[in-house]
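Structures for review follow.
Derivation of every value follows stated rules applied to the coordinates shown; laboratory data play no part. These numbers come from a predicted model, not from an experiment. Cβ atoms are built from the backbone, for glycine too; each structure is taken alone.
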Structure P
């Protein structure tokens, strides 16, 4: 009976060692993935900052004005005129009253249980 207990104990120790070994490598893999994701996030943020700086540089008003002057005839650009803007009265807003097809009286809802 004692030898059976020793064998079961040894097998459980081997099983737990295998489980701990497996969990150790799973944890290391997860940490490596997290570090790689953090590096990717940092690189993506740096790229986004660079793209925003380029966008701000390319959208400078003086640069755009020069481009408009160079391509004025080819693009057929015209300056904005006051009549091109609409008035607030001309905007068609949806009606405020929404049709309710099946009204429910909720004034005495605490009586219903």
Structure Q
């Protein structure tokens, strides 16, 4: 995959995700890499209430974009995203969930099992 012109750290993340997806035969990470490689105007912005509505307790979710703090969340979920707003991070952690960088989740689960992409 040709990586678009982006910040150095984002280019490295997309490269790592794509490489892991190919080596480990993990389609999840390839899909996340493709989503992050889109233009900025098409990047995903997901509200906390959407995570609450569309997830199950103790589920692991990847957001290839930004998690915004609009709404409430009561479920304990692990969310990995490119970036979190301050309110979103507080609400997720207050509900008993975890906020991770995408790279951290990649290191914890290189095969991408039981990970759901929310876009």
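For distance in nm of label points 7 Å out along Cα→Cβ at positions 72 and 96, the calculated result is 4.8, so let me know which of P, Q that is. Walk me through the intermediate numbers first.
Details: P: 4.8; Q: 1.6.
The value was obtained from structure P.
Could you tell me which structure in P, Q was used to calculate FRET efficiency 1/(1 + (r/R0)^6) of positions 8 and 64 (r between Cβ atoms, R0 = 30 Å, to 0.05) as 0.00?
On the way: P: 0.00; Q: 0.95.
It traces back to P.
One of P, Q was used to compute helix-only ellipticity at 222 nm (-39500 (n - 2.57) for each DSSP H run of 4 or more, over all residues; to 500), and the result was -22000. Which label is that? Intermediate results must be reported in sequence, preceding the final value.
On the way: P: -22000; Q: -12000.
Going through each structure in turn, the value belongs to P.
Another question about this same structure. Of the structures P, Q, report the one carrying the highest value of Rg/Rh (Cα atoms, Kirkwood Rh). Before the final figure, lay out the partial values.
On the way: P: 1.44; Q: 0.96.
Biggest value here belongs to P.
Tell me which structure, out of P, Q, gives 0.90 once FRET efficiency 1/(1 + (r/R0)^6) of positions 16 and 56 (r between Cβ atoms, R0 = 41 Å, to 0.05) is calculated.
The read-out was computed on structure Q.
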